[in-house]
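Taken together, the values in this text are just the output of simple stated rules run on the coordinates, not laboratory data. Please read all numbers here as calculations on a predicted model, not as lab measurements. Cβ atoms are built from the backbone, for glycine too; each structure is taken alone.
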Structure P
Amino acid sequence: MVTYDDFAKLEIKIAKIMAAEKVENTEKLLKLSIKIGEETRTIVAGIAKSYAPEDLLGKKIVVLANLEPRIIKGIESKGMLLAASDNPVLLVPDKDVEDGTRVS
């Protein structure tokens with residue numbers, strides 16, 4: 001169990017995918033350029049078996065924005081997208097919402 005104070009530390013936000021490409025020498029990883037409000041950053045996500053890069057352009061997704069950066073296959077990933085199940089299904093807003101909007 002986590003406390004509400006622990007949950008409140010998470011910055012869950014809406015992001016827009018601006019670019020996507022496969023990570024070389026991997027089967028599952030995609031490198032995504034995302035826009036969160038005015039900021040653009042890179043994240044690496046294990047969704048390549050479920051999503052083609054070209055199908056992701058312009059899609060709004062939900063991300064954990066304040067996760068400590070991590071180097072994955074030589075790429076600095078600054079966040080994590082949220083998805084459901086082992087066969088990833090992206091969590092997406094059901095109505096248009098500005099990228100950068102905080103999810104609560």
Structure Q
Amino acid sequence: MIDNTNPDVESRSRYTALAKSYKIPVRCFLMNTSYKQARHNEKYRQLTNSKHTPINDMVVNMYKSKYLEPSCEEGFTQIVRVNSVLDFPDESSKRLYLRYLLEK
């Protein structure tokens with residue numbers, strides 16, 4: 001399993017090519033998360049985890065500009081869309097998450 005942000009065909013091809021060389025099927029799990037939801041999640045992590053390294057706007061915008069939705073033509077046997085499942089350690093964390101956290 002590879003857990004990484006690979007925004008384009010080129011970055012994903014490293015993994016699909018390797019899997020193909022070993023005749024291993026490759027599934028892509030694509031998170032159903034909008035840009036705004038990703039930024040909200042990032043802000044929540046900053047507020048609740050002091051060890052979390054913030055991801056600045058420049059990095060996120062660069063990823064967004066390179067993003068090309070994965071397709072089976074890249075060598076994936078399946079593309080599975082995954083919805084977020086919210087799970088909070090306590091009620092105060094849930095209340096914080098459900099607030100509007102973004103300034104922009």
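Thinking of P, Q, which structure, once relative contact order in percent (Cα under 8 Å, 6 or more apart) is computed, gives back 31?
P
Name the one structure among P, Q that mean count of other Cβ atoms within 10 Å over residues 14-21 of 13.6 was derived from. Mind dumping the intermediate values first?
Values: P: 19.2; Q: 13.6.
Source structure: Q.
Suppose you compute Rg and Dmax of the Cα atoms in Å for every structure in P, Q: which one lands on 13.5, 41?
P
As an exercise: helix-only ellipticity at 222 nm (-39500 (n - 2.57) for each DSSP H run of 4 or more, over all residues; to 500), calculated from one structure in P, Q, equals -13000. Which structure is it?
It traces back to Q.
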